[in-house]
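Each value in this text was obtained by applying a stated rule to the coordinates, not by laboratory testing. These numbers come from a predicted model, not from an experiment. Cβ atoms are built from the backbone, for glycine too; each structure is taken alone.
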Structure 1
Amino acid sequence: MRLQRIKYENFRNHPLLSFEPSDGINLLYGPNGSGKTSMLEGIHFCALTKGFVSATDSECLAFSTDYFVLDSSFYDESDTVVTVKVTYTKEREKQIIVNNSEIKPFSRHIGRVPCITFSPHEMAIVNGAPVERRRFIDAAISQLDRRYLDDLLSYRRVLNQRNALLSQLNAMNQVHSDMLSLWTENLSRLAASIVHTRLQFAEDFFDQFKKIYRQLSITEEPCISYRCSAGKISQKSSIEFLYSLFLAKFYETEKYEILRAQTMTGPHRDDLVFSLNDKEIKKYASQGQMRTFLICLKLAQHQFFFDTLGEKPICLLDDMFSELDASRTADILSILETCGQSIITSAELREHSNMTIHSINALKKIGG
């Protein structure tokens with residue numbers, strides 16, 4: 001997949017801007033605050049219906065405007081065009097129009113334009129709370145597996161219903177209800193399906209991750225493992241085993257969950273554990289090691305997507321070079337040369353063979 005062109009109108013600090021990257025590695029450089037990240041965010045909107053920076057749609061409006069438009073064209077591996085237009089107004093909210101047809105719900109668009117991102121705030125995947133790693137694995141699998149995305153959305157709905165019932169039972173000082181048993185069974189089945197898919201992904205993905213890690217000539221031994229809130233499991237655990245495990249755990253903790261008025265077990269409580277030489281990375285690794293680990297996660301995700309979909313995702317890499325030495329930067333750029341289209345932002349102009357240079361200030365002068 002590659003971006004042919006994108007036009008920005010009233011998006012962040014771009015009143016009118018057009019960008020046409022090359023098919024290979026693109027460097028988008030300019031001073032801090034000039035809008036480089038916003039350009040990547042606009043592409044991410046078109047690929048995944050939202051930005052990768054934590055912001056509401058309304059916060060993406062240019063100052064003193066009441067709408068924004070992102071108009072883009074992509075080509076897949078068979079040179080089939082995919083046009084994506086994102087419009088937002090305060091009155092009509094957001095619209096996603098793909099090949100001239102409006103998409104609802106937005107989840108139907110996920111996976112059509114595969115996309116991999118790296119940004120400094122994503123360091124939380126490595127050193128932050130478990131929710132960040134769950135968000136990483138859910139986003140990765142959802143671009144590959146429609147059934148998983150449907151299960152995930154269903155799980156969240158059932159979880160909300162079950163939590164609401166737990167809150168009611170708590171308020172009424174009840175310890176059980178037949179309705180709670182029904183929600184518990186439904187949640188257990190969805191939890192089993194989600195965790196089973198996560199386990200398979202983690203196992204296959206780790207093989208790609210180790211290959212990428214070795215390409216960077218790193219001596220540490222990495223590990224990615226899955227920590228389940230329901231108890232001890234293995235990569236080979238069946239859906240039936242997982243269903244029984246979750247069901248038993250829910251019934252075991254039912255009184256406690258009513259007391260807390262929330263579901264204490266499930267995929268929404270699980271975690272991925274990242275380690276180097278058997279030491280958990282977020283506790284012992286340096287900033288450079290954590291940054292390299294995250295970059296390897298993203299590059300491995302790219303290769304895994306390509307092997308699964310037969311389509312190379314677009315790489316959006318924001319401020320990737322910070323805290324990396326020249327040798328590590330060269331190794332990563334060498335890998336990116338095989339990854340199709342990449343768009344990298346930098347505050348400084350950097351030279352590398354087979355890389356197209358774009359000055360954001362020059363793009364702004366050209367405008368639309």
Structure 2
Amino acid sequence: MKRLLSLAIVLLKRDGETNEKHWLGIAGILSIILLGFTSHALAVDINEKLSIGGVIGGAYQYQNVNDTDADNAGRGGLSIQAEVSYRPTDKNELFAKFGFAAGNGLNEISPFVLAPWAAPLEDDVKDINGRNRDYLLTAWYKHTFQFGESASLGLTGGLIDATDYLDENAFSNDEFTQFMNEALVNGPNGFAPSFDLGGAGELDLGNFSVRGVIMNIGENDDGNSYHFYGVQLAYTLKTSLGEGNYRLIVNGTSKEFLDTDGEDKERLVCAILSFDQQFGDIFGAWIRVGKQDDKAAVDCENLLSGGINISGKLWGRQDDNFGIGYAYINGGNTDLDSSQVAEAYVRFALDEYVALTLDVQYMQDKYDDADDPNGFIYGLRLTAEF
């Protein structure tokens with residue numbers, strides 16, 4: 001614990017001075033360290049019907065970049081998500097998630113197209129999708145129809161998050177416990193929206209499953225309201241090697257996105273393959289391949305990403321893990337020619353609830369007629385799940 005506190009103080013130093021924004025991430029990290037001593041009391045099942053939980057993540061990242069006007073600097077951020085679930089019966093659930101945050105981390109000063117930390121930070125939890133709604137991320141009702149032992153249909157409606165249903169991946173899907181960079185959390189050309197009105201269906205038929213999402217989004221970057229549609233087909237294969245999941249995701253929108261001339265409105269369309277496979281008790285691997293239509297103005301057209309996961313069982317700590325991933329994004333029809341991201345992290349479980357992650361990223365963007373920023377981002381993340 002003393003080593004963690006010393007590391008936090010060292011990270012805050014910059015030319016002998018401290019910056020208020022640096023304190024945000026470290027304050028969050030220190031808060032989570034304190035939470036680690038009391039978290040056993042926070043994961044609460046009030047009774048068999050009502051439960052509360054959530055996640056608190058604090059991170060500090062420092063960028064050392066070249067060929068750009070952006071400064072070499074560090075920033076911190078704190079993200080808090082609290083959840084309440086009420087299950088009056090085993091087939092019905094009412095759920096709400098609240099998000100609070102302090103600071104935007106490096107995301108507000110990064111010279112790169114993709115965010116170094118994909119967590120919902122301060123700007124993300126205010127005026128959500130132009131709805132003039134703060135902090136309430138999701139609120140929905142779900143009813144499940146059971147058809148025998150291996151078949152079920154779940155229907156959900158309310159404020160939902162499309163990424164809860166689409167583009168799942170066992171090793172590359174959680175910015176609090178796995179990779180931090182946006183390119184390695186979900187497919188960055190997949191444009192699945194979060195925290196708005198919609199409905200979702202979840203059909204499970206043994207090893208085969210179908211997910212469908214329809215949403216109305218209050219506002220895109222062009223200031224237009226639009227509809228989102230997404231479908232995921234998935235198959236789970238269990239062999240002597242371990243479990244594998246193979247998914248096809250197709251997303252689309254209504255015609256509310258401006259083209260490169262800023263005159264006509266076009267729709268977004270993309271398809272993504274997302275696979276993950278376990279190889280015994282220690283190793284796992286994943287891959288994503290995706291393509292987006294470029295009739296509208298888009299930064300990311302083609303995606304190829306993948307990586308490996310190594311369980312802490314290899315060094316006698318089964319709750320630890322090590323991950324390494326890489327993503328190559330072919331630019332669309334804007335000035336971006338391509339973007340590359342490489343990231344490696346090691347996550348240490350401090351107890352049942354709290355984990356410390358050491359993270360390093362290398363990013364490079366190439367433009368047709370501009371500087372090509374590149375450099376390293378070093379990160380420290382502490383997460384408490386309860």
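Descriptive notes on the structure:
- Read-out volume of the Cα convex hull per residue in Å³, for residues 108-171 alone, computed value 106, structure in 1, 2: 1
- If relative contact order in percent (Cα under 8 Å, 6 or more apart) is computed and equals 14, the structure in 1, 2: 2
- Structure from which -2500 was derived, helix-only ellipticity at 222 nm (-39500 (n - 2.57) for each DSSP H run of 4 or more, over all residues; to 500), options 1, 2: 2
- Computed 38, 26, 18 for semi-axes √(5λ) of the Cα gyration tensor in Å - originating structure among 1, 2: 1
- Structures 1, 2 were shown, and distance in nm of label points 7 Å out along Cα→Cβ at positions 68 and 140 at 3.4 was computed from 2.
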